[in-house]
Structure formats: structure tokens, C-alpha cells
Structure P
Amino acid sequence: MNSKEIRESFLKFFEKNGHKIMKSFSLIPSDPQLLFTVAGMVPFKPIFWGKVEPTYTRIATCQKCIRTNDIENVGRTARHQTFFEMLGNFSFGDYFKEGAIKFAWEFLTDVLKLPEEKLWVSVYYEDDEAYNIWKNVIGFPEEKIVKMGKEDNWWGPVGPSGPCGPCSEIYYDTGRTDLCPNTEKCTPQDDCGRYVEIWNLVFTEYYQDENGNLSPLPRKNIDTGAGLERVTAAVQGYMIISKQIYLLL
């Protein structure tokens, strides 16, 4: 599958599952906190905040993004970009953790046919609910579910304040054992480059003020982001690592 086919299959999959498909919003958001649209959830921040009632409780998009918050990593790693397309599905007070995890797993393994043995998962270290969904509902191998801290598995807010929450990330194993000195026990936690994050499932349930204080949002929401370029590289059997392209055997 090429990137166009993956984009279309993503939107069709979520449309079939009750999501309203919306076009990519402007790269210049109507948001006083942001200069550019840096993520797929940016156009929906007022809904996440609870300031605006959603017309649709399920939405899916392929949003064009300018990733200014990652600008210091562009050129230093082979997986960060200034511009990319973010596949995303959103739930506003509709389904929550179990629904988001099930949708992601079905799309990656049933629609895109990514081999299950190449996938790893991380969860926020205090999020037992997400951990148990992966382990008991999906049947994902416990030894491939990695608990990580706030730096890796907490998303947001986008800007000085706003919606945020714990997240669960899905990684693709490139098989590059030479990238990590801890070859036999290497996991996504090593951050060596062998494992590349392809999908982030954000469980948006808090509002963080400018002092870092958290309070519950009026409704629990889902915000996901899957980089179209990274997903395409995995599907096609190629992954960009260390500024070179390697064939994934």
C-alpha cells in the first residue's frame, strides 16, 4: 500500500465505525496559544476543554501539521519532521480507552496487516486500566507492554495550558539489534532507535492550568495520532533510522 491508499483506508475504516470524516484544517489555527497547527487535535481544543459542545462525538481526520515543538530534533534524528500528515480519530465523551485501543489494533493488524510480532506497546506507569486492556482484552503479550513515565507517556497540553492525559504508544520493531548495546533485553524504553513509535493513543481526561495543576475535564475524550509517513514506512517494509533507509527483513 502507498501513502494515498493508507490514508484512504484509515478514513474509510473509521467512517465505517461511526466517525464523521473531516478535511484537514488550516495550518494557521484560530488559537491564541499556537502559531501553527502542531497536532491533529488542535482544531478540537475548545471541544476537549468543554467550552464548545461537539456536533459529532466521533471524528476522524488526516491533518497536515507543522511540528514546531519538535523543531530541535529535526536533523538530529531520522524520525522527526517539520511537516507531516497525522492520522487521527477522536472521541468526545463517547468511547474511551478500550474503544481506542481496539480500533488501533484492528486497523494495524487486520487492515494494514502489520505482523503482530513486530509491534510493542507502552503505557503510562500508573495507568493500570490501559495495561489491563492490552493484556486481557487484546491479548497482547505482557512482556511486550512497557510502563514508562510522564516524559514519554503523557500528552499535552498543547500550549501553556489545556487538555492533557496519559497515553499509550504503539511501536514498530525495525529489528536493528545493532542500534542498542542491550541487545537481548532491548525495549522501547531504551530509546535507541530500534523501536519507532507509529501511533499515540491519548486518553484526554484532565485540564492543566499554567501552574501545572490538573483538574478533570467535563468529559473523557480520545485523541490519537499516527504519523502517515511512519506508518507507510512500516507497511512498505522500510524504516528510516540514523539518517539512512533500511529494509526491514
Structure Q
Amino acid sequence: MKKKSRHSRQANKLKNLILVVLVFIFVIGIVYISYYLYNRNKDKKVNTDILNDIEVDITEITPQKTEVMIKLEELQKENNEIIGWLEIEGTNINSPVLQTTDNDFYLTHNYKKEKASSGSLFLDKDFDLENGSSNYLIYGHRNKQGLMFEDLLKYAKEDFYKEHKTIKFTTNKEEAIYEILAVFYSRVYYKSEKDVFRYYYFVNANNEAEYNEFINEAKKASIYDTGITAKYGEQLLTLSTCEYSKEDGRFAIVAKKIK
């Protein structure tokens, strides 16, 4: 009987240990899910109706200084690394654009400089908004809630493009409209790969030939023909996000300023 009792006690200890482990895993799971939901709701709250929460004096609005430009100035008082506002009708893309000397920072922080899994839309550090670059390259994460650049992928369908051909990019200087000229899939190429289109390296064209080469490569890569091109000297805007069908995949849109 003693032997049986000892085995019974060992079995009970094992059951209790398994129970403790299962409870621990369950608690960890609950904590993880709660943390995920908290951050998701926080990201959504922070990035929803940002401009609507800013009140402006309507008497300050002029043809030279629009309501969005005035609200942008108010946001810049909170964070001077906010350099613009990007909006695409028919999408959830309606967000501030930031720029700092470290491209990694706004991958993981919102416009308030708080930690955020969705990050922010940001202008590549090598592009000069103040003095001008031939092209402005803006990056953004994709987000399961449809925030950041998730809705860029809507342009994979030509029918969507036909109904939404323009992008609005507002800075302190102007509220500009850009017309989309190319939509394409790409990826980050290895240094050893030759004769590939590294659109993410195009900042300034040293001459007309370099500018035209970028436009021609973008048009060639485009998944459909927009019928739009650009002439040397016209300001360009490139939007880029991740695309998961291939390793280091990217999805990009190139547009030119029309007004």
C-alpha cells in the first residue's frame, strides 16, 4: 500500500505541475492579447481624425494658406519633425508625414514620438523638402486595421486607380496635387544584382537623362499603363510600402505634381 501511495503522490505532483504550467501559459496568452489589443486600439485612436481635433481661426484661411496648412502648423508645435500631410481620397491614408535623421525611428513611433507598432509615414532622411529634391520618397508600414500604407495595395487593381488618380501632399509651403503615373511591385535588391530598378535610390536628377531614365524605368515596371508621364523638372512623389508575396518585397507608386 505504501508503494502505491508513493506513486499516487508522484502522479498528483505531476498533474499539479502540468496544471501550473497550463495556467502560466494561459495568463501569458491573456497578457499578450491584451497588450496587442491595447496597442492596436491606441494606434487607431492616435491616427484617426487627427486634423478634426484641431480648431483653427477660419479668418486665417486664404488661397495661399489653406485650412490643412494651418492645422499642420499647429501639429508642428507638438513635434517639429512633422513635415507634411498626405491624403488619398477613397483610402484611409490621411496622416502626417515625418522626417528625422534616422529612418528607423518612425518605423516604430507615431507622430507624438510614442512607441507604436504601426509607426508613421515618413520622408526618407536623404530627401530635402526645404530646398527641394527631384523626388520625395515616403515610406510607411502596412497595418491590418487598414492604417498607414495598407490601402496603397488598392492600386493593384486598375479600376481603383481609374477612380483615384491623384494624391494630395501638403507642406508649409503649399497644398499640392500629384497625379499617379506608375504603380509597380518591386523588392530590395542585393548589391550584387545588376540592371535592376532601385527606385528607392532616386533622390535628385543631375541631368535630364537621369530624370528620364527614372521615369522610363517606373513606366516599364508599372502593372498597367496610366497614360501619364513626366517631363524633366516636374516634381515627383514616390510612396513605398512592404509587399509580402516575395522576400523583401515592395509596392510603390510614383506621381508627379500637377498643381
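Brief remarks follow.
- For -10000 (helix-only ellipticity at 222 nm (-39500 (n - 2.57) for each DSSP H run of 4 or more, over all residues; to 500), calculated) the corresponding structure among P, Q: Q
- When relative contact order in percent (Cα under 8 Å, 6 or more apart) is worked out for each of P, Q, structure P gives the greatest result.
- Which of P, Q yields 103 [volume of the Cα convex hull per residue in Å³, for residues 123-202 alone, calculated]: P
- Parent structure of the calculated result 3.9, given that distance in nm of label points 7 Å out along Cα→Cβ at positions 27 and 187 is the read-out and P, Q the choices: P
- Looking across P, Q, the calculation of percent of Cα pairs over 29 Å apart that yields 25 traces back to P.
- Top of P, Q by FRET efficiency 1/(1 + (r/R0)^6) of positions 91 and 179 (r between Cβ atoms, R0 = 35 Å, to 0.05), largest first: Q
- Parent structure of the calculated result 3.0, given that distance in nm of label points 7 Å out along Cα→Cβ at positions 67 and 219 is the read-out and P, Q the choices: P
FYI, it's all coordinate maths here, none of it is from the lab. Note that the structure is predicted; figures quoted are calculated from it, not measured. Cβ atoms are built from the backbone, for glycine too; each structure is taken alone.
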